[in-house]
Structure 1
Amino acid sequence: MSATRANRPDISFEPILEVSGFSINRVTAFSEPSVLYLYLLREIAPHDVAEMLEVLQRRNLGEDSLPMLIDVRGYDFSRVTTDHIRMMVQISARYPHRVSLRRGILVDSEVAYGMSRMLQSWSAAMRAADENAFRIEYEFETLLHWLSE
């Protein structure tokens, strides 16, 4: 469990499922609406992203319509290429109902920030995400507040 997920009275984590290297939780914080919290359990590939999004949509429980916080702190980006980023954007573009949903990436390094910024830019350019609905932050609470607005 990450330090962010430690027991806090103002933040509740409800585990939903683990799929394709993602731990997926519903987070309710500060009495705000829920956010989908994704924590990477292992190195992932674009097909893992596709499977995770398909599973959420198939479950049909509303999770694929929640704002999404993706926690990449501690992730090893050394083997992530621009092709990986491009493929992830193409996969996201298959879900047009998610274009305007807020999504945020929680980072802990300049490399993670740069790779996330590339994802943000390409997502906007390929109309897979609204650039104004996509944020990258170093602080969990800041990102969670923004996603919950």
Structure 2
Amino acid sequence: MEFEAGPIGGAVAERPLHKIDVVAEFIGAGPITGSITAVRIMYEGKAVTEVPEGEKFDVLVDYSAHNPGALQWAVCATMITTAGELPNYDATLPVWPSDTLSGTMELDEMGTPGPMPDHDITLRIKLWGNQERTATPPPQTEW
């Protein structure tokens, strides 16, 4: 997995910056395979590794998934910090008929992620393969 980042600037850079680490994994269902190819933390239009305390940010997940012979299926990406903060997700619409999905998901179904806490965080990001017709995330206790 690739993690893209760069420095931030501007007036909010005077606020304390807190680092965002990422742990990512793919969880398939049945024959579904895939991977998260990149995670980008975006702040003010730039990929970053740190976000000013109290600010909101975007999380973009690039992925590829394959479900051989599938008629209808979907994938969902979830995120939550290892401390249980900032839960969010995104899901594809069910695909029919296709056995390959790829693209970028923005994890913002629960609103723009943030505000950034007053400490460094580790985001746990999971990409879920789903053989059902719904594109909903699993229970948050599994994120």
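Where a number appears in this text, it was derived from the coordinates with a stated rule and is not lab data. All of these numbers come straight from a predicted model, not from anything done at the bench. Cβ atoms are built from the backbone, for glycine too; each structure is taken alone.
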Read-out Rg and Dmax of the Cα atoms in Å, computed value 14.2, 41, structure in 1, 2: 1
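Could you tell me which structure in 1, 2 was used to calculate relative contact order in percent (Cα under 8 Å, 6 or more apart) as 31?
Label of the originating structure: 2.
Tell me which of 1, 2 gives 2.1 when you compute distance in nm of label points 7 Å out along Cα→Cβ at positions 35 and 67.
Values: 1: 0.6; 2: 2.1.
Computing distance in nm of label points 7 Å out along Cα→Cβ at positions 35 and 67 on every structure in 1, 2 gives 2.1 only for 2.
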Among 1, 2, structure where helix-only ellipticity at 222 nm (-39500 (n - 2.57) for each DSSP H run of 4 or more, over all residues; to 500) as derived comes to 0: 2
Among 1, 2, which structure scores highest (criterion: volume of the Cα convex hull per residue in Å³, for residues 83-122 alone): 2
